[in-house]
Structure formats: C-alpha cells, structure tokens
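I've put the structures underneath this note.
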Structure I
Amino acid sequence: MSIVKQITHLIYDLDGLLLDTEPLHARVNQMLANRYGQTIEPDLIMKLRGRKSHDSAQLLIETLGLPTTVAEYMRQKDAIIYQFYPKVPALPGAMALTHHFARHHIPQAVATSSSSRPFAEKIQSYQAWFSLFQCIVRGDDPELQRGKPFPDIFLLAAQRLGANPEQCLVFEDALAGVTAAKAAGMSVVAVPAADMDRELYLEADLILNSLDEFDPAPWQLPGFSGPLQD
C-alpha cells in the first residue's frame, strides 16, 4: 500500500467500530419489524448502519411500508434498546489502538451518528477510555446539518481538532460512513462487520477484519512495540 499523505489526526466512528452495538440494533429492528409482519433483509440492514437514528428509522419505515411514524418507531425501539446499552462490549483492538495513539499524543476524535442520550448510555462503563478523545461530535450536534453519508460530521470533527481534512484518517465500519469520509476528502480504513460484502467497500483506502490488524507504518504514524492487547 502506497501512502502519499502524512496522517496527523484520527477520527473514529462509534457503533460497530469502537463498540459492538450493531448486532443489538439489528436484533431490535428485526423484532419491531416482526410486530408489523415484516422481515428486514440483509441489504436493508447494511443500509441502516452508520445513519442517525431518525434517518435510519425513516428509511426502514419507508422501505418496509410500516404503518407507524418515525417518532413512534423510535419510542418503541428506545424502550427496548436502552436497557442493553451499558453492557455493550468494546470491539477487538479498539481500546489498545486508541490508547497507543493517545500515548504518542496523536489527536483523536469520535464522530458518531448517535445523539447525546444514547451516546451517554453506551459509554457508561468507558468514561476513562473516552476521555482520551480531544473531540466527540454526536449526531444531534447543533452545528451538524446532515448525517452520514454526507461529509458534514467528519468535516466538523476536523475543524474542532484544528486539522486539515487531507491529513485525517477515518476508521469506519459502515458504508454510509466510508462514503461520508471520502466525500470529506479524508483517507479511510474500513472495518466491515463479518456479514458484510467486502466488495462494497472498494472506495475505502484499506479494508481490515478488525482494528487489531491496523499497521501504523504506511500512514507515518507511531508504530507498536508489540502486539496490540486490549
């Protein structure tokens, strides 16, 4: 892999990248769809990933023709999913990778479609970990006009980090996030879920199976002294 830009800042997605929340979202969405006699096919699950809750609910309702409103769907989903948020595990390599770059004083940010309340629930057990990040942009940020796949959230994160987009490396699991990062003019490492088709991620600069496979050297980032261990 040939890298022509030196990376100075790192930006991470949250759901499905740092925290293993995507299977939870998929199960709850399927449960709610079943209440209306519908089933969510894998291609729709793929499209829902990485989007703001409102946008995801709207897409699901419109695609399946569910006889409900976005507000009512989100109310039903929140009533189920919030009890599980504090228990979601970190994904392999996530804590070790971010701690490594924090020790080397590489500025890092989180750019998540999650709004403030669910974000707070998800990181209850990870307060010290998330204090490593210089910037966290949530989906309900007042300066954020559009969610992923638009580039706004990554451009806002770069602005708050004081970084040039060209020198930012984004880590993403969702297609919407990869599209958003590339539209922002950033490099992107995709870490798709195991059930995702890698051929759909060709827009990414690099595709990994998990964060613990990441090699900093081609990006001119500080290397590891040994294997990553969470």
Structure II
Amino acid sequence: MKIVIDQKMVSRYGKIGSILRWVSIGFLALGVYAIFTPAIFNNQNLVSLYFGAMILGVIASSVSNQLTTRYGRSPRPDEMLDKSLKGLDDKFTLYHYEFSVPHLLVGQTGLWSLIPTYADGKIIYDENKKTWIRKGGSFMNRFLSREPFTRPDREIANQKKDLVKFLKSKGISEEFSLQGALVLLNKNATIEGKVENEEIFILPLDKLKEKIRKGAKAQDQISLEIVQALMSEIKPKGK
C-alpha cells in the first residue's frame, strides 16, 4: 500500500495543540490565583476574572487535547490506520489530509472514506435516525480528551459532494460510490446491533483490513480515470 500524508499540516496543528496546552495552563493558573485572593468576594472584577479564566482554560484545554490527539501525540489516528492496513498491495493508496476526505483509501476496486473515532461506550444503531449513536462512555473521553462522536451518514454525504466537485474540475462527471468506514480506535467501545447501513459500516480497528479486502472483491471496479485524477494530485511515497 502507498501512503500520502500532508505532513506540514500535521506538524502545524500538532504545534498549535501544544501551544494551546500551555495557554490553558496559564488561564487555569490565573483562575486559581484569583480564587485564592482574599479580596475576591468583595471585588467583582476578580470574580469575573476567575470565571473568565477558568472558562477559557477549559476551552483551550479541550481544543488542545483534540488537536494533540489527532495531530500530535503518537500513535496518531493516521498512524493507527496505516498500521492496521499494512499488507495491502500497491493497488491501494491511502491519502491523509490531502482531500476533503481526511483519510481516503483509493484503489481500482473502490473509494473508501475511513473515519477514525476514539469514542468509547456502546455504539448502537438508531433505526429512527438511520445512523449510529453512542451511549455511555467516560466523561473525560467525551468532554476533555477526545473528539465527539460523529454522524457518519452526514459526513460521507458531504465528503462525496466535495469529491464530485473536485472530479468535475478535472473534467470527470461519471457516477461513483464512496464507501464509508467508521473505525473504532478505542478498545473499550462495543458495537450492538446493525453494523452496516447502505454504503457505511462500523467496525473495530483490527477488523478494518479484512473488511477492505472483502469489499474490494465484492465491489465493481471504478473508472481508472477517477483513480488517476486522484492519484495525480500528489506523487505517493510507498510505505
């Protein structure tokens, strides 16, 4: 498998996450200073300073943790996907952050949007909403440390619109399918009920390669013109 990644973007957002971590510490320290100031209850400005600093500190910490998890701390989601799919042949190219689809797997047998998530708890298919929802899980994982649970149906639909627009700019207007995979990175996540919905499926990270291989055998081949248009954007480096 060939792997292409926008390393400059990864490094940039990783640094921003690191900077925001120190910014959040600064705000929280300022809030602690304000609360322990003897005159705080007699000084409205100190009360406002305390609440403002604490709110900004929590927000900066949350954004920092999300950026660091995605772009800074190793193993990053893209690295985990790379490792999971190691062994696929060179007919596949995995693009990270090069298109509107953050993790796009391209091959002559299909296109896959890989959506990694750190969500824990129970992942259940909601028949009314026609998508998966999350129940349970830790507060820290929900609010401070990780990303919110996504709506893969909406995400895939928006990504496909962007790909259609990109291909039309290359003079390609033929129809194609975009298979979606919601990949669970957290070993504490469990799936209950339905695991597939039309062109979207949900599975743990260690089952991804097997599913891709089976899907490749089952799908109709996509146009070589589409594959070449995507692959021509950046010269891939094997890995």
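Which of I, II yields 0.75 for FRET efficiency 1/(1 + (r/R0)^6) of positions 61 and 197 (r between Cβ atoms, R0 = 41 Å, to 0.05), as computed?
Attributed to the structure labelled II.
Ranked by relative contact order in percent (Cα under 8 Å, 6 or more apart), which of I, II sits at the highest value?
I
When helix-only ellipticity at 222 nm (-39500 (n - 2.57) for each DSSP H run of 4 or more, over all residues; to 500) is computed for each of I, II, which one produces -10500?
Only structure I yields this read-out.
Work out distance in nm of label points 7 Å out along Cα→Cβ at positions 53 and 157 for each of structures I, II, then name the structure with the largest result.
II
Supply the structure label, taken from I, II, corresponding to P(r) over Cα pairs in 5 Å bins from 0, in percent with the calculated value 1, 6, 12, 14, 16, 14, 11, 8, 5, 4, 3, 2, 1, 1, 0.
Matching structure: II.
Identify the structure, out of I, II, from whose coordinates mean count of other Cβ atoms within 10 Å over residues 45-52 was calculated to give 14.5.
II
Given a value of 3.6 for distance in nm of label points 7 Å out along Cα→Cβ at positions 69 and 125, calculated from one of I, II, which structure does it belong to?
Checking each candidate, the match is I.
When you work out distance in nm of label points 7 Å out along Cα→Cβ at positions 77 and 101 for each of the structures I, II, which one comes out largest?
Top value of distance in nm of label points 7 Å out along Cα→Cβ at positions 77 and 101 goes to structure I.
From I, II, which structure was percent of Cα pairs over 26 Å apart, for residues 13-132 alone = 49 calculated on?
Comparing all candidates, it corresponds to II.
Laboratory data are not the source of any read-out in this text; all were calculated from the coordinates shown. Quick caveat: nothing in here was measured; it's all calculated off a predicted structure. Cβ atoms are built from the backbone, for glycine too; each structure is taken alone.
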